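Visitor: Structures for review follow.
Just so it is clear, none of the values below were taken in a lab; they were calculated from the coordinates. Note that this is a predicted model, so its numbers are computed, not measured. Cβ atoms are built from the backbone, for glycine too; each structure is taken alone.
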Structure P
Amino acid sequence: MVNLYGGRGYFLLTPSMEKIINEANITAGGLTKVFRGECCWREIDKLEKECDDFKSTVVIGLGGGKILDCAKVVTDKLHLPVIMVPTVAATNAAASACAVIYTPEGVFESVYYETGSPNAILVDSQIIADAPAKFLIAGMGDAFATWFEALGCLRTESPNSLYGRQTNIAMLIARACYENLLVYREAAALAAEQHVFTPALERIIETNILYSGIGFESGGLAATHAIHNGFTVFPETKPTPIITVLK
């Protein structure tokens with residue numbers, strides 16, 4: 001697919017994906033960059049310069065939401081195509097045309113809206129099944145809010161994320177997020193905990209990534225996301241650092 005977009009791929013990936021690629025002896029066919037930071041302007045500016053210096057023709061984001069968001073912003077600023085390869089189903093970043101920008105300390109700063117949606121989304125369900133189950137469960141929480149936020153925007157005549165009104169198909173997709181979760185959530189969580197691929201897991205992967213992505217952009221956001229953004233100022237919401245004592 002990289003060859004379809006000029007052949008000079010800039011791969012932004014997690015350390016775990018780098019390990020998988022190396023162990024499988026896969027040649028990336030471009031420049032790889034291991035991402036360990038936040039989706040913040042300091043990091044984005046560095047990535048943009050490196051990508052531009054390499055004369056990249058396409059950017060491929062492999063990882064979670066922050067990596068995918070960084071890849072989208074970089075390509076939007078450089079006017080390049082972007083390919084999304086989510087390795088967890090914790091967010092709908094792969095299917096959206098916006099990115100959440102944080103400070104280097106991980107505090108919500110703003111939302112960046114790209115000029116277009118990702119050019120391609122590639123999902124390997126087995127990779128997501130092999131990931132820690134907590135990521136899939138987090139994505140269920142994100143997807144669960146889709147219907148209620150869209151419904152709130154519709155009832156209050158608030159615009160969606162594209163500053164337009166909600167279409168009927170957008171509301172049907174948002175509603176499907178809720179209905180799929182009611183039916184498949186427990187079976188999907190069990191499959192994720194056991195790292196096995198099942199039809200229920202596949203349905204929830206699609207719900208978390210695609211249905212929720214289309215649903216929130218076309219339906220609209222409300223208090224749920226605002227509360228989350230506010231929580232990011234509290235240190236308790238950040239991962240606890242691992243301290244190693246050397247003897």
Structure Q
Amino acid sequence: MPAFETVVFDLDGTLLDTLDDLHLSTNAALAAHDMPARTLEEVRRFVGNGIALLIHRAVPEGTPADVEAAVLADFRRHYGAHCEDHTGPYPGIPELLAHLRAAGVRIAVVSNKADFAVQELVARQFPDTFDAVLGECEERGIRKKPAPDMVEAALEQMGVASGAPGQGDPSPADRATLAYVGDSEVDVATAANVGCACVGCAWGFRGRESLLASGATVIVDTPAELERVLLAGA
């Protein structure tokens with residue numbers, strides 16, 4: 001039996017290297033409004049809490065709300081057309097996912113990225129791979145990570161949740177066989193709020209030191225190491 005029967009993954013910085021496209025779309029939207037460009041490292045720090053907060057962090061301080069909304073709309077248009085220009089799985093991720101499926105593990109993706117982009121990227125990069133896929137969908141009353149709602153919604157889609165998102169107590173049995181995998185402080189907090197094991201990916205946008213500072217206790221350096229943790233528990 002695998003160490004974990006259900007694994008929920010973050011997307012950006014965990015499964016897919018999306019940073020270059022996020023950086024390019026951010027600067028395209030800023031340039032459309034004669035705003036200064038942001039560096040790749042700045043965008044790396046800005047991502048993780050959804051594209052609205054990414055743009056809020058990217059625009060100059062004091063930008064009027066209506067102008068910020070226009071920049072966000074331009075980002076959405078540009079990213080919708082260019083979200084795969086430089087994006088792809090980290091080396092070893094397709095093999096990891098195939099091995100988890102072969103072992104009978106249920107797998108899902110939950111991301112604070114806009115749902116339209118999550119659905120498109122996952123469908124194209126990982127066709128017919130995941131049992132549940134959720135992007136940001138707060139209009140449905142499902143709060144973004146680090147709230148537990150998105151993970152709870154994914155679990156319910158897979159038939160392993162104890163109830164609707166935000167309702168009832170988590171099942172200890174479900175949580176004992178559930179792992180959450182991500183690369184940022186948002187992901188560490190999400191796993192804590194869900195009440196499940198967390199595995200941090202050092203290859204992602206934040207790195208090992210940030211994960212350690214966020215309280216991560218299990219951190220892996222490669223997808224092969226992640227596979228050993230998820231299947232063998234070591």
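Visitor: Kindly point out which one of P, Q the value 56, 37, 35 was derived from, the read-out being Cα extents along the principal axes in Å.
Guide: It must be structure Q, since only it matches.
Visitor: On relative contact order in percent (Cα under 8 Å, 6 or more apart), which of the structures labelled P, Q is highest?
Guide: That would be structure Q.
Visitor: To which of P, Q does the computed value 1.4 (distance in nm of label points 7 Å out along Cα→Cβ at positions 121 and 225) belong?
Guide: It must be structure P, since only it matches.
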